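Listed below are the structures to be examined.
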Structure P
Amino acid sequence: MVATENQNGVNNLLAAYEGEINAHARYKAFAAKAESEGLSGAASLFRAAARAEQIHASNHARVIRHMGGEIEAEIKPFRVKSTLENLKSALGGEQFEIDSLYPEFLVRAASHLDTHAMRSFQWAIEAEKTHVRLYEDAVATAESGQGWTQEQINFYVCTLCGYTAKTQEADNCPACNYLWDRFEVIC
């Protein structure tokens with residue numbers, strides 16, 4: 001049983017874990033829809049973001065187990081719409097995570113000096129910021145009717161923290177300092 005003082009921390013991690021697992025499922029479905037609409041670049045972006053969300057969930061799960069908690073999550077029902085609507089939906093979800101969800105969780109983890117949770121949340125928020133930038137670009141491109149959303153693109157995902165980029169940005173991950181050579185290429 002998790003000690004009472006750790007329960008709120010575990011609950012925050014479980015909420016984050018469930019959110020990441022749900023985002024992973026949505027983004028995989030959104031990728032299939034984008035492919036069916038001939039928007040291979042958007043499909044690549046959804047696949048890369050799905051992989052990053054999977055990495056975040058794995059990091060959160062590791063901390064939950066470290067704190068004595070048990071992993072549990074429910075995949076919530078969702079609707080797959082047009083790729084443009086799906087891009088906007090994904091953008092909204094990512095924006096919520098960086099504006100509200102993760103900052104609140106970070107404050108709680110910091111107040112309890114829970115460095116494991118802080119690191120997991122910090123890595124996730126930094127990766128989510130990259131997703132916001134990429135989704136904003138994809139929405140603008142899709143609305144203009146041209147650009148990379150129609151062509152397949154390689155994305156680079158840090159296998160440690162989920163940071164996501166269209167090109168190599170440095171020798172190490174800007175979020176967690178992991179070697180760029182360890183990034184996974186998602187297309």
Structure Q
Amino acid sequence: MFEELNDGHVIKTMFTEHEHILCILNEIQDLGEQLSDKNKSENKNLLQQINQLSLQLISAEPHHQREEDVLFPTLETRGIIGPPQVMKQEHGLIRNLKHQLKKETVGFGNNWKGQVNSLSYLIIELCDTLRQHIHKENHILYPMAIQAITEDSQWDKMKIKCDEIGYCCFCPNDNQIIHPENNSKSIVGKCE
């Protein structure tokens with residue numbers, strides 16, 4: 001369905017960002033499964049990698065902002081109120097989980113075994129919550145939006161507002177990740 005939309009369409013961009021976010025979640029989950037409570041030295045690199053991926057998730061905030069400030073209000077003016085409200089509430093929970101993951105992967109605590117258990121639970125909660133959220137948006141909210149917003153002129157107005165807010169660190173048009181910690185860019189390949 002989304003593949004048929006023009007490049008740059010508000011929904012196609014959001015869907016493409018979702019695909020990238022899902023790849024990040026897969027990487028986080030894989031790294032989380034490698035964590036061991038036995039050897040801190042082997043886990044130092046894993047913590048750093050998870051922390052970097054958490055920064056990428058946090059830098060996806062423009063995605064949520066465009067939904068909250070552009071898509072949801074447009075749907076609400078068309079009488080679709082419940083789903084956007086639920087998605088906005090979930091955004092708050094997801095934001096908290098992403099920031100908690102960043103915080104808990106900065107370094108080793110006094111109780112490594114406890115930290116591994118806490119991180120494992122947090123990774124599972126974040127990945128499951130965000131995957132379910134993306135599934136609902138991709139399969140319910142976005143198709144609902146395409147069906148409810150039929151005027152090209154309305155999508156054009158929404159695109160202008162989205163452009164003003166900005167895009168994710170992994171804007172799908174140029175496949176670049178902006179690393180917020182040092183303000184640099186790097187080219188990324190496709191998720192596999």
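Quick notes on this one:
- At a computed 1.03 (Cα Rg over 2.2 N^0.38 Å), which of P, Q: P
- Label whose coordinates, when FRET efficiency 1/(1 + (r/R0)^6) of positions 62 and 110 (r between Cβ atoms, R0 = 35 Å, to 0.05) is calculated, return 1.00 (choices P, Q): P
- Looking at relative contact order in percent (Cα under 8 Å, 6 or more apart) for structures P, Q, the greatest value goes to Q.
The numbers here are math on the coordinates, done by the rules we state, and not lab data. Remember, predicted model here, so these are calculated numbers, not experimental data. Cβ atoms are built from the backbone, for glycine too; each structure is taken alone.
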